[in-house]
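So, here's a batch of structures to check.
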Structure 1
Amino acid sequence: MNQKGFTLIEMMVVLLVISILILITIPNLTKQQGVIRSKGCEAYINMVQAQIEAYKMEFNTSSNPTISELKTSGYIPETECPNGEALQIASNGEVNVVPEP
């Protein structure tokens, strides 16, 4: 009787190749997630900066609002970046990440 199929050695070679590909791919994905989060924070800071100007025009004021005022007025959804870093507005109107203590 001549049955056709994969031998145990062939299956092990396929599993070895798949394992190597996974070992190469996973570290690259985790590294890229950090880059994506940092770019997301930069984009969110730019959006908050634009919302400060919109707030000042709507309320006809030259003083800068606080982050909490922007959130309670509905100008921004969160007071922190997508990566979890808190934001603050400096006296000159510049949006910055709160430094870690």
Structure 2
Amino acid sequence: MITLTPNAISAVKSALSNAATPAEGLRIMVEAGGCAGYKYMMGLERQARDGDAVIEADGVKVFIDDLSQSHVTGMTVDFVTGLESSGFVFDNPNATSKCSCGKSFG
């Protein structure tokens, strides 16, 4: 369904180990909004919910709700570190357009 790069896996493992409350994995969601029509939402999650797809990569679990699954099929998630900013980057083959921030797509 989706692929996490080694950098993304490392970033998620770090976030999970430093979380204030126990978490089992990372949730990736797509919601209406953002400057291009849809936006990605991410957060640590305690457990899977009904209807979730659960992807496991190198010990990292990613939860994707049933409404978001069609929007992220085939997507690659990376984590980049730069001089001015660091963060997750989404390479989504389903996006027909995206905004300059990289967090919103159409």
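Of note:
- Answer label among 1, 2 for the case where semi-axes √(5λ) of the Cα gyration tensor in Å, calculated from the coordinates, equals 21, 18, 12: 2
- Comparing distance in nm of label points 7 Å out along Cα→Cβ at positions 5 and 93 across structures 1, 2, the highest value is found for 1.
- With helix-only ellipticity at 222 nm (-39500 (n - 2.57) for each DSSP H run of 4 or more, over all residues; to 500) derived as -4000, matching label from 1, 2: 2
- Origin of the derived value 17.5 (mean count of other Cβ atoms within 10 Å over residues 21-28; candidates 1, 2): 2
- For 31 (relative contact order in percent (Cα under 8 Å, 6 or more apart), calculated) the corresponding structure among 1, 2: 2
Read-outs: derived from the displayed coordinates by stated rules, not from any lab. Since the structure is predicted, the reported quantities are computational estimates derived from the model, not experimental observations. Cβ atoms are built from the backbone, for glycine too; each structure is taken alone.
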